[in-house]
Structure 1
Amino acid sequence: MLLESSSLTTGTGRAHNPCEECSVRGDAICASLSPVGLETLSHLGRRVHVRRGQALFWESEESVLVGNVLEGMLKLSTMTGDGREQIVGIVFPSDFIGRPFGSNSHHTVTALTDATVCVFRRGAFDKFVETNSGIEQALLRRTLDELDRARHWMLLLGRLSATERVASLLVEMVERLDGANGKEVSLPLSRQQMGDLLGLAIETVSRAMTRFKQMGIVELPGGRRLIATDLPALRRVAAG
């Protein structure tokens with residue numbers, strides 16, 4: 001698999017450090033780094049451009065890369081025993097992907113849209129983390145946040161109704177895509193993929209979204225476009 005990539009430092013003489021201008025730096029794990037630490041990290045990474053449908057990591061393969069998502073959205077998936085793909089998560093800009101200090105990838109990571117990822121060789125990144133306590137703490141916080149999300153999804157799948165599940169997923173996607181009231185967003189998942197993630201049939205997902213439209217809390221202009229016209233009301237549906 002060939003991925004377009006570019007170094008994080010370019011030119012001759014004084015190297016340009018795009019980390020200083022990174023649009024997700026304030027929310028990514030590298031936000032805690034000093035200017036010196038940020039400069040060091042920039043020499044370890046490169047930007048990789050992934051086309052929609054391309055896989056960046058494969059489940060069970062050696063974990064050789066980790067990285068921050070800069071643009072676009074990706075999905076985390078695993079294969080079931082009968083050979084079906086199960087989507088287990090969505091990755092948004094500023095999210096960290098890959099498994100530091102681990103030997104193998106636990107998920108396949110595939111681009112849902114064209115995406116840009118700042119990637120690092122895992123071995124070099126692991127050594128960097130060992131000498132930079134700030135980013136080590138940021139990784140720990142991110143891991144705990146992911147654990148909280150996983151527990152939330154366990155509750156969502158085990159206790160909530162089908163309508164509440166769909167509402168919960170829509171709220172998460174709209175909020176992560178900065179979709180305030182009245183702002184149109186393009187959902188990263190098709191209705192079939194939403195159903196796969198939520199353990200629902202595509203018809204159930206479609207009925208729930210039609211119901212939300214009839215309630216006047218969302219608009220569906222077509223395709224994957226969605227406008228949350230009453231986001232607080234959608235949150236209330238999600239809460240049950």
Structure 2
Amino acid sequence: MIDNHTLKEIKVCALSADWDNAFQGASKGNRHLERVVRIAQYLAEAEGADLGVVTAGAWLHDLSLPTGDDYNYDVSKKHAQHVLHQFEITPNEREAIAECIASHEGVVPPRTHEAEIVHDADVLEKSGILGLVRHTWKLVHTGVIAPELVNDEDVKTVRNHIIWRERQLHSSTAKHLLTMVSATIDDFQARIIIQKTARMAGQGLITEVIAKQLMPFLNMDQQRHLALQLDLSHLDVRA
């Protein structure tokens with residue numbers, strides 16, 4: 001059982017990796033990890049997974065993002081195991097958390113129930129309109145998309161990535177939650193969202209600020225779905 005003190009230490013480590021080291025600090029202040037943790041805790045309770053391992057794995061799932069190894073299962077897992085040695089957890093817990101971290105991108109199928117939960121939580125946070133914003137932001141800051149020159153291929157890349165990830169959801173609870181936050185977006189509107197997001201990402205804005213500035217360009221149903229993604233008010237998570 002991972003105690004609360006250790007989970008707080010893990011949270012500090014995770015936020016440092018995400019805010020200070022990833023993307024040269026450009027995403028500092030974003031609430032991605034917080035939302036993934038809350039979703040993961042909800043799924044863990046609904047699906048009967050180990051809450052401590054899931055919480056730790058959710059906080060640390062992007063641990064390899066600063067090094068660019070988040071899509072490399074073997075390198076990411078080895079890195080995770082190295083970092084996890086600083087915490088007072090058992091070898092089994094260390095292995096379980098490392099599996100959550102290494103498999104969260106879906107490149108390799110998760111090998112444990114807890115890893116499936118963390119994977120699904122990350123997918124849900126990166127689905128729908130918020131998913132378009134988050135992935136576009138990432139591609140701008142990794143140099144894949146030019147902020148002022150978004151083309152049809154860029155739009156296709158972003159949309160296909162979101163579709164690919166959504167199709168990999170494992171739990172029935174996660175699949176149900178997806179129906180609650182996914183809004184209908186046609187190709188024209190997706191292009192506008194991605195273009196505006198890329199431009200604002202290039203100006204240094206974080207995803208939460210971008211999402212709020214996109215609200216006027218969305219219809220009421222889309223605004224409602226995006227608001228749910230941002231504040232997670234559709235979840236019943238214990239504090």
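Values quoted throughout were computed directly from the atomic coordinates according to the rules given, and no laboratory measurement underlies them. Values in this document were obtained by computation on a predicted structure and should not be read as measured data. Cβ atoms are built from the backbone, for glycine too; each structure is taken alone.
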Identity of the structure behind 17 (criterion: relative contact order in percent (Cα under 8 Å, 6 or more apart), calculated), options 1, 2: 1
Structure responsible for 1.00, with FRET efficiency 1/(1 + (r/R0)^6) of positions 169 and 209 (r between Cβ atoms, R0 = 25 Å, to 0.05) calculated and labels 1, 2 on offer: 1
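Tell me which structure, out of 1, 2, gives 0.98 once Rg/Rh (Cα atoms, Kirkwood Rh), for residues 97-224 alone is calculated. Please list the in-between numbers first.
Details: 1: 1.04; 2: 0.98.
For Rg/Rh (Cα atoms, Kirkwood Rh), for residues 97-224 alone, the value 0.98 is produced by structure 2.
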Answer label among 1, 2 for the case where helix-only ellipticity at 222 nm (-39500 (n - 2.57) for each DSSP H run of 4 or more, over all residues; to 500), calculated from the coordinates, equals -20000: 2
Among 1, 2, structure where Kirkwood radius over Cα pairs in Å, for residues 81-136 alone as derived comes to 13.7: 1
Structure responsible for 19.2, with Kirkwood radius over Cα pairs in Å calculated and labels 1, 2 on offer: 1
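Going by FRET efficiency 1/(1 + (r/R0)^6) of positions 49 and 161 (r between Cβ atoms, R0 = 41 Å, to 0.05), which of structures 1, 2 comes out largest?
Numbers: 1: 0.55; 2: 0.95.
Comparing 1, 2, the top value of FRET efficiency 1/(1 + (r/R0)^6) of positions 49 and 161 (r between Cβ atoms, R0 = 41 Å, to 0.05) belongs to 2.
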